[in-house]
Structure I
Amino acid sequence: MNARGCWVSVAGLFVLSGFLSSALLQDGLAAHKKTPSHRHRSSSVPQIIPQKTRPGSQAGEAEGLYYAGVALHAKGNYEQAVEKFRSALQKRTDFPEARHAMGLALAAQGALDEAINEYRVALNAQPEFAAIHNNLGVALSEKGQVDEAIAAYRHAIRLQPGNAAPHHNLALALEAKEDLDGAVGEYRESLRLQPDNATAHNNLGLVLQKKGLLDEAIGEYRAALRLQAGGSAALYSVNLSAALLAKGEVDGAIGAGRTAIRLQPENGDAHYNLGLALKAKGEVEGALAAFREVLKLDPGQGAVHYDVGQLLERAGESDGAIAEYRAMLAYRPTHGPAQEALAVLLQKNGDVDGAIVAYRAALQAAPKSIAAHNNLGVALLTKGRIDEALTAFRTAADLQPADPIAYYNLGEAFSAQQQRGAAIQSYRSYVKLAEAQPDHREKVEAVRKQLAELER
């Protein structure tokens with residue numbers, strides 16, 4: 001019947017507040033899981049190793065150069081410190097302390113291979129010094145040689161089990177290997193030895209949060225905050241905000257985010273977490289202001305455009321939302337959720353061709369997106385490209401056989417092709433799957449009437 005042409009209209013088929021776009025507009029489609037992780041490795045500074053008095057002027061000159069180098073290192077003059085340590089070694093070749101200190105100064109300049117070499121030479125002469133093993137581990141970790149770093153930290157711990165630093169560094173390395181239980185154990189041991197180490201409390205909190213132990217993580221972040229103020233406290237507040245938000249304590253997350261901003265106004269992560277919390281509370285204007293501040297502080301954070309787009313779409317500002325989704329895609333062209341969200345708005349605004357292009361791009365990034373296949377089918381059906389629409393709807397049904405939406409859309413497409421039998425079968429499948437779902441109640445009744453007419 002020609003009257004069934006109304007079943008293929010955008011109004012009848014592409015329901016922005018109903019079936020087809022609901023998956024696209026969920027906040028769960030985040031642009032990125034940006035969970036700020038602010039970790040501080042236990043500091044590796046030159047340790048002045050007590051010197052045995054050695055006879056001769058050369059030995060005295062070498063030690064004087066060594067201590068001069070240590071002083072320069074402490075001031076951040078690493079290049080000059082290296083020259084002092086080299087001069088000390090020229091005066092006295094059997095001087096592992098100077099080699100160790102030179103390794104630290106080289107590492108501070110990013111010359112990791114040279115630093116590692118100096119540490120190894122120092123250890124050949126004095127293998128019992130735990131500090132050198134620890135600092136060798138730090139350099140190896142920074143090179144990405146995590147297994148070797150773990151071995152170095154364990155060696156340091158065997159030599160000096162009461163030193164908190166190698167336990168802390170070993171925890172970082174174990175976490176990098178996804179050995180979360182091992183990392184938790186080492187952080188706890190580090191804190192047993194040095195309970196006032198705010199950094200270790202923070203880093204333990206991050207691992208506990210990874211393990212899903214939010215209450216324990218929150219406790220560790222709060223312990224870190226009790227121990228330290230200033231810039232580091234801002235970082236710990238950011239992590240506390242993220243954990244509270246993950247736990248659903250939105251007001252607490254907002255408070256922690258604002259504390260972080262007060263302590264460090266130019267911390268983009270603090271503004272981002274505050275934006276997420278305000279967004280979760282429905283405070284659109286506040287969330288928009290927070291996200292825009294992130295982009296002001298760091299225009300390279302292009303993924304935040306997606307968050308802004310979602311908020312503008314929620315506020316009914318479709319043109320602004322489209323512009324933000326396009327900005328997000330300029331930053332990350334393969335971001336499927338932004339492509340889907342853009343496509344929905346383009347289709348709503350009547351740009352069906354643009355929507356089809358965006359849906360296809362979304363499916364390149366996420367080929368199993370049921371919503372994108374369904375909505376692509378709707379757009380194709382609107383353009384009269386029924387065979388292509390059927391392919392899209394069938395794919396959606398194959399991906400999620402228990403989802404009634406694709407079967408309803410198949411019924412519409414088959415009706416448009418005058419395939420009465422196939423339309424009846426698809427509508428029956430829709431009713432069977434949807435009749436127990438309250439959100440589909442009105443649509444089910446309408447489809448039952450359509451079936452009665454088709455089956456006459």
Structure II
Amino acid sequence: MKMRVGTGSALIVILIVIGFLAVYIGYKRFEMINSVQMLQSKQVSNLNQPVKIKFGIWETKTDIEFWTKKVREYSDIKPNVTVQVEMIPDNSGQYLKVRLAVSDLPDVFYLKATHLPTYQSSLQPLDKLNATSRNRYPAELDGEILGLPLVSFTEYVYYHPSIFQEVGVEVPQTLSEFMSVLEKIKSHGKYIPIAIGGKDDWTFYPFMEFGPPMLKGDENYLSNISNMKEPFGEGSAFEEAANILKKIGDNQLAGSDALGIGFDQATQLFQYNQAAMIAIGQWYYSDHISKVGTDKDLDAFALPWRASREERLQAVTIPDQYMAINKNSQNTEEATAFLEWVFSPTVYQSYILNSQNSSTLTDVSSSPAFFNKVNNKHPFEPFMYDGISQKFAIIKKAAHYDEKKMAQEIFAGASVEDIQKRMNENWSKALQSIDIHIPTLFDK
């Protein structure tokens with residue numbers, strides 16, 4: 001049978017078109033598969049790219065030694081991730097402020113509660129993290145969780161029972177008794193009553209940071225003085241705490257050269273039984289054991305910021321070492337994953353046992369034997385100090401309020417009256433400059 005010429009030509013054209021279409025479809029399929037493979041290869045490549053996370057922690061020997069070793073375990077889990085433990089030489093915030101100014105904050109780092117507002121705009125929100133849901137004291141600013149405290153601890157006065165026995169003094173129960181014990185130890189002539197490393201101004205914090213709120217009995221002291229035009233002056237809690245510190249300095253109850261030595265030297269005086277007492281947080285215990293090797297001649301009590309034994313005996317208890325993430329980091333996802341790992345039950349349990357602090361997690365307990373014994377022997381109620389106040393942080397900066405530097409001045413002999421006058425003037429001007437409505441309230 002013969003095919004008509006027109007029909008044959010059309011068939012040939014159709015076959016050619018089908019052929020080209022098949023080739024095109026095959027090519028596009030190959031191109032698509034190749035693109036997917038390249039994307040997958042790129043993703044795998046990115047996952048395996050070396051990543052370095054900077055973990056900024058304070059200059060505390062116990063933490064530095066623990067985390068320097070511990071982060072190696074994280075690299076075992078994630079071989080492409082290296083965590084560099086970076087020492088922050090002070091916890092007053094000055095060093096990090098310099099880093100903040102040049103946009104060079106660590107990826108993950110410790111912050112004090114009072115410093116969170118300063119770094120707020122540079123912090124990654126942590127609201128959706130598993131670690132956040134398990135933390136008792138997450139720091140919230142303007143509706144966002146920006147910091148998770150690694151520890152909670154109580155403030156103590158550590159002392160040597162052997163020295164107390166030799167001098168013939170007992171654990172003081174009131175502020176006047178505390179001052180009397182200092183005087184008696186000095187009169188004994190053999191020991192420094194209380195070791196203070198005044199060259200490092202932060203060592204005055206038990207007296208001038210925590211003293212005023214304790215004397216006032218106000219856990220929200222920072223927020224409340226932010227609503228006062230002149231929170232300092234005659235009859236104020238600040239004045240009372242300042243006069244206590246001035247008396248210690250003027251009477252050389254911390255030795256003749258307290259302003260000439262730093263924190264490390266002060267702890268050495270205590271560890272070698274040259275000083276009878278040292279006022280410092282719960283976190284000090286592990287450092288003491290690492291140096292002395294035993295707590296046989298060690299005990300502690302709450303600094304009694306009360307006028308009579310009938311009043312409540314309390315001790316400042318605070319969450320601290322707030323873990324924060326730099327939102328401008330190039331590795332925020334890895335930094336977040338690392339923070340979750342730090343707060344994972346196994347890792348966190350080993351840390352909290354090593355630090356001898358109290359746990360901030362609902363599913364990890366801590367029961368340090370030494371402090372259980374101390375708290376049973378010298379019972380007190382916790383004073384849950386709130387160190388986070390955005391308004392206070394604004395006013396403090398504008399008024400140039402630095403309680404630790406002022407403490408150093410007072411200890412060196414400066415007039416408490418003059419300092420309070422200066423601070424009230426600065427405070428009032430700061431309030432006016434930031435245009436906050438302040439009622440007429442006085443801290444008396």
Test item: log10 I(q)/I(0) by the Debye sum over Cα atoms at q = 0.08, 0.16 Å⁻¹, for residues 198-349 alone calculated as -0.35, -1.10, pick one of I, II: II
Highest-scoring label, criterion being distance in nm of label points 7 Å out along Cα→Cβ at positions 118 and 150, among I, II: I
Identity of the structure behind 16.0 (criterion: mean count of other Cβ atoms within 10 Å over residues 182-189, calculated), options I, II: II
Mean count of other Cβ atoms within 10 Å over residues 62-69 - structure with the largest value, from I, II: I
Structure (I, II) behind the derived value 0.95 of FRET efficiency 1/(1 + (r/R0)^6) of positions 342 and 374 (r between Cβ atoms, R0 = 25 Å, to 0.05): I
Source structure (of I, II) for helix-only ellipticity at 222 nm (-39500 (n - 2.57) for each DSSP H run of 4 or more, over all residues; to 500), computed value -22500: I
Comparison of I, II - label where relative contact order in percent (Cα under 8 Å, 6 or more apart) is highest: II
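Kindly point out which one of I, II the value 26.4 was derived from, the read-out being mean projected area of the Cα convex hull in nm². Please report the intermediate quantities before stating the final value.
Values: I: 26.4; II: 32.1.
Checking each candidate, the match is I.
Just so you know, all these numbers are worked out from the coordinates, no wet-lab data involved. Note that this is a predicted model, so its numbers are computed, not measured. Cβ atoms are built from the backbone, for glycine too; each structure is taken alone.
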